[in-house]
Structure formats: C-alpha cells, structure tokens
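Pasting the structures here.
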Structure P
Amino acid sequence: MPHSAPHASLAALRARYGPRYRWYVLLTVMLGTMASIMASTIVNVAVPDMSLQFSLGQAQAQWLSAGFMAAMTVSMPVTPWLLNRFGYRRTYIGAILLLLAGSIAGGLANDYELVLAMRVAEGLAAGILQPIPAIIILRGFEPSEQGKAMGLFGAGVVLAPALGPSIGGVLVEWFGWRSIFFVASPFCLLALPLAARLLPHSAPGGGEVNVEGTRLDIVGLFLVAVAILLGLNGLSMLEGADRLPGVALMGASLFVLAVFVAHLKRSAQPLIRLELFKHAVFARGAIVAFIYGSALFGSTYLLPVFMQMALALPPSQAGAVLLPAGIVLAIVIPVVGRSSTPANRSLYTVAGLALLAVSFIAMVFVGVGSGLASIVALAVLGRVGLGCILPSLNLAAMEGVQSGLIAQGTSLINLLRQLGGATGVGLIGVFLEWRLKAHGSDAVAAFHEAFVLLGVLMLLAIAVAWGMRPAHARSR
C-alpha cells in the first residue's frame, strides 16, 4: 500500500528514474499486453488439430477463440475499479499471474472442457491487462507525444500476433497443439520482475488507492456477463436443429442488455459511464470499434482455418503466411503514430478500414491453385490498413473526453472492440458451418462467402467512421 511503501509511489519512481520513466513503464505494460495477445491469437492455427482431438464442429471450435474474447469483454470494464482499488502494481501483477496459470494449465489439460475453462481464465486476465497501456499513454504523456507513444506501443504489440501464428504453426506441426499454450509464459515471467520494480502502487493520476470509496458495480458486471453469454450461446446455435432456441437466447440477451442500461442510469457508481456517449465522436468511435473488432478477429480466426481446411496447407505454412504481414504492420504503426494529429486521426481510421475491406473481399480470387504470394500480399494490404487504425481510433474517439473519464473511456473502447471480436468469431463460425453444408465438397466457395461478409462489415464501419472527422472538415 502507498503509505507502507513510499519508495513505490509515482513521485518517488519518477525521481529515481528521471524523464525516461514513463517509457520504462510503457515497455513494461507492453510485455503483458503482448503475452495476452499471443495467448489470444496463437490458438487459431491449432483449431483444426484440436477439432480432431476433441471431435469438435465449427460451432464448438470457435468457442476456443470466442470464449477467450467473451471473458476479456467481461473483465475489461473492471480495470478502472481495480486500478483505483489496488493500484497499478498489484492489479498488473495479479493479472499476469492469472494469465500464466491459465496458459500452463491449458497446455496440460486432457479434456475440452478444461481447455476451454483455461481459455476463459486467460481471457479474464487479458481483459484486465489490455486497457492499461492506453490509460498510461493518455495520463503520462503530453498530447504532442501521445501519437509517438501509441505508435511505439502498437509496433511492439503487433509483434505478438505477427509471430504468434508463425511460431504456433511450427509448434503444432512438431510438438502438437499443447505446445502453443506455453508460448505466452516467457513474456509473463519477464513482465513480473519488471512490474515489481517499475510500476507504482498508486492509482491512475498518482493518487493513493481508494480502499473504501470505490465500489465495484457487481450487479452491472453480472448483467453484462449474462447478456454476453446468452448472446454468444444463441449465436452459436443459429445453425442446425437448435435454431429456435438460439433465437430465443439472443432475444433474452437483448432483454438483459436493456436491463443493464437501465441499471447504469440508476447506479451511483456504474460499471460503464453512459455520459461518455454524449460525446458524438466517442459514440461513433465506439461503434466503429465494435464493427471493426468483429471483422478483424473474425478474419484472424478464419484465415488459418481457410488455409488448412480449404487449401490443405500444413500448420507451419499457414502460420508463416502471416509473418511478412506482421513485420509490415510493425513498420507502419510507428510511422502513422508519429504523423498522427487530432486533425488526421479520423482520416487514418477511414483509410485503414478501406484497406481492410479490400483485403477481405479480394480473398474471393484466392483458391487451391493460387500461390502463397497472393495470400501474403492480401495479408500485407490488410495489415497496412490495421496499422493506420491502431494508433488512430482510440485517440480520435477520446478527443474532447474529460480527464476524469479517460480510464472509463479507454476501457470501454477496448471492451467494445473485444465484444465485437467475440461476436465476429461466433458469427463466422456459424456462417461458415452453414455455407460448408450448402456447398458440400466445395469448401473454398464457403470460405469466399465468409470473407465477403467480413468485407461488408468493414464498409459499414467506414460509413460510421466518416462522421468522426473534425467539425471543420465535415462542413466542407
């Protein structure tokens, strides 16, 4: 606690490490985010092998990814409360330990239910970890440095999804699917001592943790968790004999969501601050985050499965295809970050969404006879688009949001992106199973239609993001 460990206060750490301290903190929290993203994305390349091991259909297999993201979505809005209640250091270390435990136990599990439970544990930890860097950037860096900091952070973090599928493909081929669970462990083990040395015990803003005054909105957390689980379960049942119960579950999810919103309006300390949506640009950014998250994570799940199931590529090649795209992404993000200003962030977002849309829709020209170079080129094009979005969308959405809502706002944007991701993976799993049945032996055509669906989602996101432009640009 701050009074018992004054050497770990924000002021003391700044005095000890000097002007570079904020960069040390950013690099430390990057490790946790990299570990959580690695855990999120690396499993996708092992889905075909795990489906064979546990006799899973597409609707069940997608839960390995969707369950992780659903858990992330539930835990993300808790991050501001945890930081205020326990401070940066204890919150971060606790989440890292949970992620490490889930990774190890998942790799040792012998049945699908336990594997899925450990994926959920990893997702809960990842949901706590992922909003923290954006909070640090918005609070610890001057506005003139925020683009640079977000670019550096983004460049480092994208190495995880870039290297994850590539490493995972080789590991699956050589050592089996269990080996992929252990890949995040070195990042966790490196992050723990750095966090114990560099992160302050204080809450955001440098103040002491608020043990008594801050309460967690347990009712709100329960309602949002129930709404998400009902919705995703209903979505997974839309294909097959359980279609009507699936529709009923999705209807129940919408009802619980309405109850959740009504609760937020009455609560003195709500899980989500609805006044954020009074900012028109933030509201549009939140919608864009949900839609683009659904397409992005849906494609991250779809592409490795497409290459293995439809194109009959081995896991190592399916993973290696994404490596050049990841390297390009790591180059693009800091370039965009350095050139990012409040005037052009929304335009970068629109341009990035357009490139993603083209990369998805153009996948209809990729078939069994296509060379790997065409897949690599489209993956690179999509990652250039993603490199435009990642440093821009969060900062553009938060423009004009008051300081006291920064932690809530950044957590909410990340929450909606992850909720979109969980929805997108579930939607793609159900849609793909439906189209595979419709096309019979022509699996390639079914995958093509799934990629077109992702492209259409991106076009919808562009329409919403266009209204995020600065007022003077919209009036022209």
Structure Q
Amino acid sequence: MKKSFQLFYCCLLLVITGCSKYLGKEPDNRVSVTTPQKISQLLGSAYPKANYQSFAEMMTDNVTDITEGPLDNRLTDPYFFADSHETQEDSPEFYWFRCYTAIAAANQALVSIKASPDSALLSAQKGEALVARAYSHFMLVNFFAKFYNDATSTSDPGVPYVTEPETVVIKQYDRKTVKYVYDMVENDLITGLALINDNNYVQPKYHFNKSAANAFASRFYLYKKDYARVIQYANQSITNNNFAANLRGWNTTYANISDVNQLQSTYAKATENANLLLVETQSLWARNFDNNRYGLDASIQRILFKRPEPLTGAIWAIKQYSIGSVHILVPKINEYFVKVSVNADIGDPYVMVPLFTAEEVLFNRAEAYAYTGNSVAAIANLNTYASTRFSNYSATTNNITAAKINSYYATSNIRDGLIKAILDYRRTEFVHEGMRWFDILRYGMPVTHKVVLGQSSSLITLTATDNRKVWQIPSSALLSGIALNPR
C-alpha cells in the first residue's frame, strides 16, 4: 500500500470522475467541478479519512504493557517509540497520505470556485475549503515536525503547505519551517472562518460549521500561547456560552444507558451536543483499543479515575468496563462496517472520530484564563465540567476551589495548580482518543512505558527533548524531495 506524495491529485481525480475518465477521456477534470452542488460534494472529501487516535494514544502515558492480547505493529511500534513502516489504516503514513488527499480536495474546490461562473455565490464553500485545508496541515505539522516554539519555530523544519492541485507526476516540495506552516494555517483559518455559513450544510456536524471552526481556532491559539484569542474563539464556539448544556451528560443521560454498545454508539453521534465536528475514518481502533497487549489497565485506571476524585470528593460518572481479566475500556470507540456490496461478506471497518468537542473548548478556555490571571473564571470552567462528570454532584459540597487545588497539588501558585488540574482532567476525559499526546508535546513531558519479557520487566523512556517525539516523514515522500526528520 506504499503511496508516494505526488499521488494525492491522482487519487482525487479518481474519486471525482472515475478511473475511465481519468485514464482515457478527460485527464484534466477541474473545469467540470464548477456547480455549487458538485463543489459541496467534493468538499466532503476535504477531511482526513484516517484515525490518528490509535498511534497517538500508544505514545502516551495512558497505556502500559498488559501482557495479554494480540500484537499489531501499528500499535507496537508507537508503544516502543519506534518509527513505523506500516502503511495501512491506523498508521502514521496512512494518516499522512489521507491528510494530503484531503488537502488536494480542498485545493481542487478552491480552484473550481475561482473558475465557476457562480463564484460570488460560493463564499461559504470557499470558507469550508480554507478551514479544512488549514486543519489537515495543522495536524500534519504537529505530528511530523517539532511542536511550535516561539524560540525555534523559525528554523524548525515544517511540512509542505500545499495550496494548489498537482498537475505533474512528481512535484518537488519544500518543508519550509514550522512558523511558516503556522502562519499559513492562521491565514487560511481566519479567512475561511469569516466565510462559513451553517445554512449551507444539510448536516453541519460533518463539516466545518461555525462552532467547529471557532473550536479549531481556540486550539490553534492555545498551541501558539495566544491566550486572549483562545478565550475569544472559545466564547464564539458555544452558543450563548452555554457549556453546561453542551457537555456530555455522563451523570444524566449517559447514566441511564446500561448497554456498553449503546454507549459506544452514542458517543460519536451527530445528535450529541458535545460533538462539534465528526469525520468517518477507515480504522480498526474499535477492535484494538480494548484488547491489544498495550493499553489501559487497572493501574492506570486508578490514576485517571481516582476514588474519590481529589478536587471534588465525588465519584466519576464516566463509565469504565473490565474486558477479560486485565483490559479496561471507557465506552467511546465504536465501529461500523461497510460492505463492498450489499451481498458481500467483506468490507472495511470505520470509526467516527469527534475532531472537536465542547469539552476541549472548555478546557482550552480554562487554561487560557489560568495563564491570563483569571483564576476565578478558570475554576468556574472546571466546576462546569465537574457538574456533568460526577455522580450525585452537588455544587455546594463538590465544588472545586482554589484552596482545594493548592492543597492537592502542594503549591501556593494557583496558576500552576490550575494547569495541573486542567491537564489531569483532560487526560481522563480524552482517554483512548489520542489527545493526551498533544499535551505531552505542548508541555515537554517525558513518557515511560513498561516492557514485560517473561518474568522480568524493564522501562523505556521518551525524554522531554527526544527526537522520536516527532514522527518520521514517510519514506515514500523522499521522491518529492522532503527531508526526513533527524534520529
């Protein structure tokens, strides 16, 4: 399944026009995608149809060697902090390819919008294309380049920022710098966000709607440490600033669901208020996250879901299940199987992934409040979160306070205590989803994994500045002149 970097445009044309047109009758099909309907249809392909949750989660401190379960190189390699050479779903190279395929779709849409006689009526589609293009590049630069740092981003190699469809078989690309990529992402994101119109969508949750685009902006500026803008875009993401009504109801509606399969299917539904943007991804993660040899066990469960939780004194309402004798799962990863035809027995597994959620936006804002000295607002945000996460929650007895934070984290600096609390809550909230990896990158945390061999065990550590924190560029990209990351 090796694919070279220059194939993105070819794959896009195959999707749009079919193999026979691309190979024989109409080699340049850009002029045919000019109607608003066709452009909107094309934009459905402008989102990466690949799941990063598996390999990102395997790099974190949320997993350990359980000693039981099947082995899969796509999960084993990241657990051992090793460069992956896998190319199928749930691998870094598959994600790289699908991101650039999505970028190719966005670029094709932008070219078609410009050429369309109805271009003046396509501003909403242009906005979606720009924000979608920004998102894929943003994810790529955070996985395959050093994390953004004001002091080094002007010299750290980035990833190719592609702004036009490919028209040659092998095109050469320049990685430029992380700062260049972030600047390009920012320009596309802010320009596109202003153009997005939710009325343009039949199902807004599967597109960059206004709420999701603002959530993206809140994450982007959090990573850049521009905290005033984090607050600005977080406030614009959730209607009327009503976070409580848009967080998952773990201690209300979810508490009434006893079937684990129903919980898993509910988590990533478009009808769930917390989900701001969803994308379908070809993935085996639903089959692997709760039975792979490397995963969540009781020892890590006790860290994530302390009983009672120290800042509230309450018990987590987020449900956890034991699978077999050692595996622990939180019911959130669900598979749906797509057959190749109606009567076929074969097909492909898919997982719907929430790319942005109300929970993340609330955490982003709380962190920004902490860094801008508004500890009262940050604590209020944490209490909003807690009100939906703990059984029999009482705003009187279970409220989080500055005193509780300082006491538990043994600090007299409320900002430091708040950051630790936010990171702990984020770690628990997004278990299985790979989001912990970005916090590890942002804060330069080391990660230690246990390795069991027979009756003995050892530890392997990914240090704060380890080069392996930057995923290796796929070897197939070498044809396009893209330099590998140092090792």
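Every number here is computed from the coordinates shown, using simple stated rules; none is lab data. Keep in mind that this is a model prediction, so the values were computed, not measured. Cβ atoms are built from the backbone, for glycine too; each structure is taken alone.
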* To do: Assign the value 24, calculated as relative contact order in percent (Cα under 8 Å, 6 or more apart), to the correct structure from P, Q.
  => P
* Structure fact -> mean projected area of the Cα convex hull in nm², for residues 369-464 alone: greatest across P, Q for structure Q
* Answer label among P, Q for the case where helix-only ellipticity at 222 nm (-39500 (n - 2.57) for each DSSP H run of 4 or more, over all residues; to 500), calculated from the coordinates, equals -25000 -> P
* To do: Please state which of the structures P, Q yields 4.1 when distance in nm of label points 7 Å out along Cα→Cβ at positions 65 and 105 is computed from it.
  => Q
* Asked: One of P, Q was used to compute distance in nm of label points 7 Å out along Cα→Cβ at positions 49 and 313, and the answer was 1.7. Which one was it?
  -> P
* To do: Figure out for me which of the structures P, Q the number 66, 59, 44 belongs to, where Cα extents along the principal axes in Å was derived from the coordinates.
  => P
